[in-house]
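What follows are several structures.
Read the figures in this text as sums done on the coordinates, not as results from a lab. Bear in mind that the values here come from a model prediction, so they are computed numbers and not experimental data. Cβ atoms are built from the backbone, for glycine too; each structure is taken alone.
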Structure P
Amino acid sequence: MRRITFKLLGAGCVGVGIVGAFLPLLPSTIFFILAAGCFARSSPALEARILNHPVFGPPVIAWREHGAITPKAKIVAVIGMTIGYLLFYWSASPNIWLAAVTAIFMFACATYVVSRPSGPKTNP
């Protein structure tokens, strides 16, 4: 039952990741990272397919091995968060408290993304 649950969760994450690859405001890499984690507990063959994928595999491996996000991905993520916040602010016309709390949350997320290493750690 546990394997089936993880396999279904992994398949769902792959589905959302594929949609995210085509929608500019929905991230895809995080869903492939989650899918690989689920497949590691349920289907090594499906995990290997994600890790060996030419587009989605390298960011998943970089995250797993080094907690790293490439500089290009950081820029895209921060721009996406900024656009997402501006669309939220423009379309929802939130009160000042909701706008502020959302801005603080988005800023914290952006800070986390930017603070991650950009590649493997090297020792001098």
Structure Q
Amino acid sequence: MNKVYQIKRAQKAAQLLRSICTLFSGASRDDDRLQGSQITRVELSDDRSRCYVLFYNAGGEEAFRETLRYLILYKPSLRAALAKEISGRYTPELEFVFDHSFEKAERLESLFEKIKEKDELE
């Protein structure tokens, strides 16, 4: 992939992340059903037609699935607001996904803490 293309794609993703976080924050203040989930990152498809919005919920994937039912209702208005905020010919299709990497990072952190405690005891 072209380096300039990668930079532009990363800039677009960062811009989308800022805008989506702001819009989601406002929606979650108004609708208690969205609380508990937080946006961790966004990823753009190679052709920039899809924007994967990755969420984490402390209740796990099952709690996220419950929230997803309500997130889908907000998708059209989020996309319309993005179209007004972000310059460009097309607004990417939004897909909401549970972020498993956040849980993996917590497990790794827990393992590191156990190793550290074990080393301190020895």
Open item on the list: For distance in nm of label points 7 Å out along Cα→Cβ at positions 75 and 99, which structure out of P, Q has the highest calculated value?
Closed with: P
Task: Source structure (of P, Q) for distance in nm of label points 7 Å out along Cα→Cβ at positions 51 and 91, computed value 3.8 - done: P
TODO: Taking distance in nm of label points 7 Å out along Cα→Cβ at positions 11 and 107 as the quantity of interest, name the structure among P, Q where it is greatest.
DONE: P
Task: Which of P, Q yields 31, 21, 11 [semi-axes √(5λ) of the Cα gyration tensor in Å, calculated] - done: Q
Open item on the list: Given a value of 36, 25, 19 for Cα extents along the principal axes in Å, for residues 19-82 alone, calculated from one of P, Q, which structure does it belong to?
Closed with: P
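Give the label, chosen from P, Q, of the structure having the highest value of distance in nm of label points 7 Å out along Cα→Cβ at positions 3 and 27.
Largest calculated value belongs to Q.
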Open item on the list: To test your reading of the models, identify which of P, Q gives -22000 for helix-only ellipticity at 222 nm (-39500 (n - 2.57) for each DSSP H run of 4 or more, over all residues; to 500) when calculated.
Closed with: Q
